[in-house]
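The next part holds the structures, each set out as structure tokens.
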Structure P
Amino acid sequence: MKFTVALKRLTDLIISLFLLILLSPILILCTLFIKLGDKGPIFYKQQRVGLNGCFFEILKFRSMSVNENREISQTFNTDPEVTWIGRVMRRTKIDELPQLINVVKGDMGLVGPRPCLTITYKEMPEWAKERFKVRPGMTGLAQINGNIFLSWEERWKYDIQYVKTLSILNDIKIVFKTILVVIFGEDKFKKDVK
């Protein structure tokens, strides 16, 4: 498994650097549209839990207007504070692209269990914490099998299944299926947890 983890890290680093260069025109355009919308920051930063339960700051393009008093952790595209560019970025998952920086830094991988909020980590049952044996990812098994339609327990089961079957080949399959999920929508890929 150590060889697989090392190879996965090297592959993640090379691919994420390549993608940052390749996607730089889109990243620059998003940055400009966000800055033209208001004076707020370009990135939304939030503390998440990663490998071995360590905390890190995840990056996303900011998709909402600046509101210092806002305290909720989840929003939807219908929320009036989501900007027009935010709606586009969320629908196409472009708001997640800054996480390529997290991958380069080593906080995340391209594929793995999605990094959870600190509050979710504190409330998570012990059996589910096996998911922290690998780096969190930009996409994972739960994300290609229904994601928002799954309960937390179902997501955690997919995460643990990923940890137990860790391989570069599985990562490649997950990446290709993720592309299909982005194109056709999460509802088309809902499955029962094994």
Structure Q
Amino acid sequence: MARLLLLLTLSLLLAGTAAAKETVVMETSLGAITLELFTDKAPVSVKNFLGYAEDGFYDGTVFHRVIKGFMIQGGGFGADLKKKPTRDPIKNEAGNGLKNERGTIAMARTNVVDSATCQFFINLVDNGPLDHRGTSSSRAYGYAVFGKVIDGMEVVDQIAGLQTQRKGPAFQNLPVEPVTVKSVRRLKQ
């Protein structure tokens, strides 16, 4: 009987752990990036990202900001470089204990703490200055990590290695050869 209770307890614990994560595949014009999303640590950001993904919002968007040794950013502009209409901004979850380390995905935002909508970035290196360091300023508040790359980091690095250009006042690090997000799809658990 004790063995049965132990097995039941372990099964419940493992089921709870599995439910705390979602997995998505981001198909790009350069290959697939598989992301594990942390629903337990960043539920608002994950729900927001999945909502946009399920609506097909990211399909056809481009990585519009690529900075070697820093990050790649996308999710807000179509191939025509027109900004896509978004939902209302979400609450910044940067204080969730997750760090902006190489391979993590985080919500992009403006200088306003709670301004993230659809744009995201993937860290190319450990970016400690982007971590939550308090509430004294927008910069100190940080950027909310909500997942990490579990497969396809070579695709991220390939995007990071592309030549970039300045295009008008809005795009200072735009890849010369566009990288398109074909789709973002949830994997069945």
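Read-outs throughout are calculated quantities, based only on the coordinates presented, and are distinct from any laboratory measurement. Quick caveat: nothing in here was measured; it's all calculated off a predicted structure. Cβ atoms are built from the backbone, for glycine too; each structure is taken alone.
Quick look at the values:
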| quantity | calculated |
| --- | --- |
| Relative contact order in percent (Cα under 8 Å, 6 or more apart) - structure with the largest value, from P, Q | Q |
| Distance in nm of label points 7 Å out along Cα→Cβ at positions 59 and 83 from the coordinates reads 1.7; which among P, Q | P |
| Of the structures P, Q, the one that 11.6, 32 was derived from, the read-out being Rg and Dmax of the Cα atoms in Å, for residues 99-170 alone | P |
| Parent structure of the calculated result 14, 43, 33, 10, 1, given that P(r) over Cα pairs in 10 Å bins from 0, in percent, for residues 35-138 alone is the read-out and P, Q the choices | P |
| Test item: distance in nm of label points 7 Å out along Cα→Cβ at positions 91 and 147 calculated as 2.1, pick one of P, Q | Q |
| Given -6500 for helix-only ellipticity at 222 nm (-39500 (n - 2.57) for each DSSP H run of 4 or more, over all residues; to 500), calculated: source structure among P, Q | Q |
